Structure 1
């Protein structure tokens, strides 16, 4: 019998990031008949596996690159891949890689039934992005942020946001704001103020639509499954929302096309072009 190696994936912070890493590594391990090691994802009840690798096999480090497709498919199709142990790092954000395996991936997670067919849920990530130097370049235009809703039939808009409260953000209280956003990033103060003013424009624009606000709850998985309970989902660039939509049964899913356009075409993620059944891109 062939000796088969172990894949050890190192999960990074952020639920969406962890899901990309876990799902990629599990697909790869099952495809090659290998063991999988990780630290678990408690939000989904995924426990740390109790398995030991073969220490006599060579160990290779593999990291996701921006030019991801060629590398990922090469290890998927490598018939000798299982003969080594692997330590893998990175995000593995490429919707095309997961497209053939959607049914299998969804079977790994507990279903959330759709309970709202009339409203549209809109996930808007702003909180921690206020401390991102590329926030303005990577988020929705304040004056056009509700254009997408003109193409959807709905009763009410329900906004799920990582802000603790839906209100104009006070730019004078940066210290307290950083604690609320759980951000460890450090950027120029003037840039933060610009970000806050830009975010306030978005908040004002969307508030004119009289939305129902679902502010950040104490449970990340509660927000995740709340999004999954809608038949109509729209979101900006957030891996958290991308996975909530992917693991949902929604019939209409709008993903923001310009995912990280400021990086340029060579490094921009393709998640904004996801064309799974029922999905469409908006900009």
Structure 2
């Protein structure tokens, strides 16, 4: 009897595609319900539109800011800051997390320092970063990198530390070299945790971005939100917040796509 391979097109089509469509339909429905409730609340006057603009008003403001070029400029500046800070954190957290995850001595030496620094919130670091690095882009990159570092580092460390030794011994017994064991067994086992850490780190990067741009910036989505508060333009605030949500959602999809592409073998039905 011929056993169907996990990667066959038939198996990919049957449960996975249907479940993906169902998940997408549920997600769209939930968003639609929220928008309808929002519209009803503002339409019936339960909340002043000065405080909570109607969805149509926010859409109009979104179009106006896009046509004027202000919104694309703020988005480009914020995205640049997030990506640079995130990449700095990623390039530091991955090798350090790998070292701590595979080496007991490194874990004993480094983790006490990490646990002492990790509870310090990124917002508390902002004054020191400005004092040391000024109010330019370097301080913002460093603050964002600081915030994004710990989720990536801790998840990477956990992923490598949780690799099953039985799998490693089995690969060595079958004749795999140590480089092959690391690449195909250890790294692939830890990769899901690395992606989770990257997703959490990206979310933290956006949080820290807003804090840094609220304090010392002349452009960016955080600056747009603060400027909207000064002018009492709640519609601008919502445009800035929604733009951040969309950007974070798209970047999260990119990370999930990378995970699915690298770990095709992991499962046929991969619900997110």
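Between 1, 2, which one scores greatest on distance in nm of label points 7 Å out along Cα→Cβ at positions 26 and 114?
2
Out of 1, 2, which one gives 6, 21, 26, 24, 15, 6, 1, 0 for P(r) over Cα pairs in 10 Å bins from 0, in percent as computed from the coordinates?
Value 6, 21, 26, 24, 15, 6, 1, 0 for P(r) over Cα pairs in 10 Å bins from 0, in percent corresponds to 2 out of 1, 2.
From which structure (1, 2) was relative contact order in percent (Cα under 8 Å, 6 or more apart) calculated, if the value obtained is 26? Of the structures listed, the value fits 2.
In terms of volume of the Cα convex hull per residue in Å³, for residues 18-153 alone, the structure with the greatest value among 1, 2 is 2. So distance in nm of label points 7 Å out along Cα→Cβ at positions 170 and 218, computed for just one structure, reads 2.4; which one of 1, 2 is that? It must be structure 1, since only it matches.
Consider the structures 1, 2: one of them gives -26000 for helix-only ellipticity at 222 nm (-39500 (n - 2.57) for each DSSP H run of 4 or more, over all residues; to 500) as calculated from the coordinates. Say which. That value comes from structure 2.
Bear in mind these aren't lab numbers, they're just calculated from the coordinates by the rules spelled out. None of these values were measured; they are calculated from a predicted model. Cβ atoms are built from the backbone, for glycine too; each structure is taken alone.
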